[in-house]
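**Student:** Pasting the structures in now, so scroll down.
None of the figures in this text is laboratory data; all of them are computed from the coordinates on show. Note that the coordinates shown come from a computational prediction; the quantities given were computed from them, not determined experimentally. Cβ atoms are built from the backbone, for glycine too; each structure is taken alone.
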Structure P
Amino acid sequence: MSDPLLSIHDFSVVYDVDPPVEAVKNVTLDLQRGEILGLAGESGCGKTTLAYGIQRLLKAPAVITSGSVLFHDASGEDIDVNSLDAEQMLAFRWDKISMVFQGAMNALNPVATIGSQLEDVFEVHRPSLSKAQRREAVVELLEIVKVGGQRLRSFPHELSGGMRQRVMIAMALALRPQLMVMDEPTTALDVLVQREILRQISQLRHEFGFSVIFITHDLPLLLEISDRIAIMREGEIVELDTAERIWRSPQDEYTKTLLSSFPRLTGEKGVVVR
């Protein structure tokens, strides 16, 4: 039975420049509760603009020109995201929807400890917690993402890229949101660390039950982690299906082109022409 967490209908974003650029065109889709939805497409196709738009994180000259975003809260309330005022939106973000931004592992404050930066989330969004309770919650988060509580007083430069990315995932997970949006979360990490991060995202999803929108141009990676995949091209979703059907029987020519652009590990040897 369908149990949507997020319903996006006829959503469009235009960059108000000369001439105007239609970055997202009439996107309609539902995200199911507990689902990992992959969002794939080449650079500039509108993936990140869509992700920012549904959270109202876009800045000028980007303008939402049409569409609705409904968040079906676990409490049973339907929240019209576009109707929230600034204060309500501040409370909504991180609490209901959190985001791991592109290049986030390099976004940590270099002169503040990991523990203090994680504590800031609770200080802003859970002001009733005591300092001891905040510290306890931070240690628990670091243990959950396998960084370890002993890193509480570490500075970002003392951690590897993979560990910094885990800290950012911990920050996004802090308030136990129902949806986590991840924009290229494994970019700049080596293949082994990428796989560790992906396994952890899957484990955390099963443990805590949140949904994920996972954005990347790496379609083979999405085939591995996603329940369904939406293929974007020039601001539009050209195909949306299960990961298995996208892999075995893609319908859109652009999807077929994306799949064929990645080298296979098995098959006949080719001849390199120089």
Structure Q
Amino acid sequence: MKLATIRRDSRENNTVAVRIDGDSATDLGFPSVDALLKAGALDAARTLDGPQFPTEHLDFAPVVTNPGKIICVGVNYRPHIKEMGREIASHPTLFMKFSEALVGSGDPLIKPFESEMFDFEGELGVVIGQKVRRAKGPAATAAIAGFTICMDGSVRDWQNHTGQWVAGKAWEGSTPVGPVLVDRDSFERHARLTTRLDGEVMQNGFVDDVVFGPEAIIEYVSTFVTLNPGDLILTGTPGGVGHARKPPVYLQPGQTLEIEIDGIGVLSNVVTEG
């Protein structure tokens, strides 16, 4: 099952959650996927009926529009750990974003005026489907509603101002999420992630080539804080980021960034300065 949050017109808050079946999208009667999850309606979404319309030219909002928490994992893929000159960590390296950072597939990706070091990181996103605290084993798996595509926009100079990364990771409009959520049981965990910049492949890896997988991250995070429906976890990025290249490659206005994950689709955004 594939779910999405779409805009029905240009008004920012006029969004609806839809189920996508081939070329048809069904309005599920909720304002967003996160609202649907908070209502406990994930299973019901498989059969809910409503107004239908073609998927062509859908205006995608972020899959989750107002997550209570956006938790990100850094240096989690082995190739990325190597290219950044770091050691494998004993625990997940965490940082946070805010909902203002999120944009949808097709929305402008905002490069800050204040930086010339705006980098790309294609990532698998995990959306929480049920409230969980101190999850272990099957409970961590059961907490996953599904998977989506994320781009962790990284403002590298601001990221390196101090030992804490949030200033470089939480810029408004820097983190596209979508276009769809694929439910947990429909997603193949050994999926390829490919990042393309103006058609050139920059990242090419598998989403299970990680030190800490989704369940391990959920177990760790839920030990110290309750995870709630609609919360979003970014699980890290494969090798090939712009900052590690020689010479470095940073995002510039007018460029098109595409991140594709097998079984989910393509997250596509054009860089705009702002």
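**Student:** Given that Rg and Dmax of the Cα atoms in Å, derived from a single structure, equals 19.6, 67, which label among P, Q identifies that structure?
**Tutor:** For Rg and Dmax of the Cα atoms in Å, the value 19.6, 67 is produced by structure P.
**Student:** Here's something else I'd like to know. State the single structure among P, Q that was used to calculate FRET efficiency 1/(1 + (r/R0)^6) of positions 51 and 155 (r between Cβ atoms, R0 = 35 Å, to 0.05), giving 0.75.
**Tutor:** Values: P: 0.75; Q: 0.30.
Comparing all candidates, it corresponds to P.
**Student:** -3000 is what came out when helix-only ellipticity at 222 nm (-39500 (n - 2.57) for each DSSP H run of 4 or more, over all residues; to 500) was calculated for one structure; which of P, Q is it?
**Tutor:** For helix-only ellipticity at 222 nm (-39500 (n - 2.57) for each DSSP H run of 4 or more, over all residues; to 500), the value -3000 is produced by structure Q.
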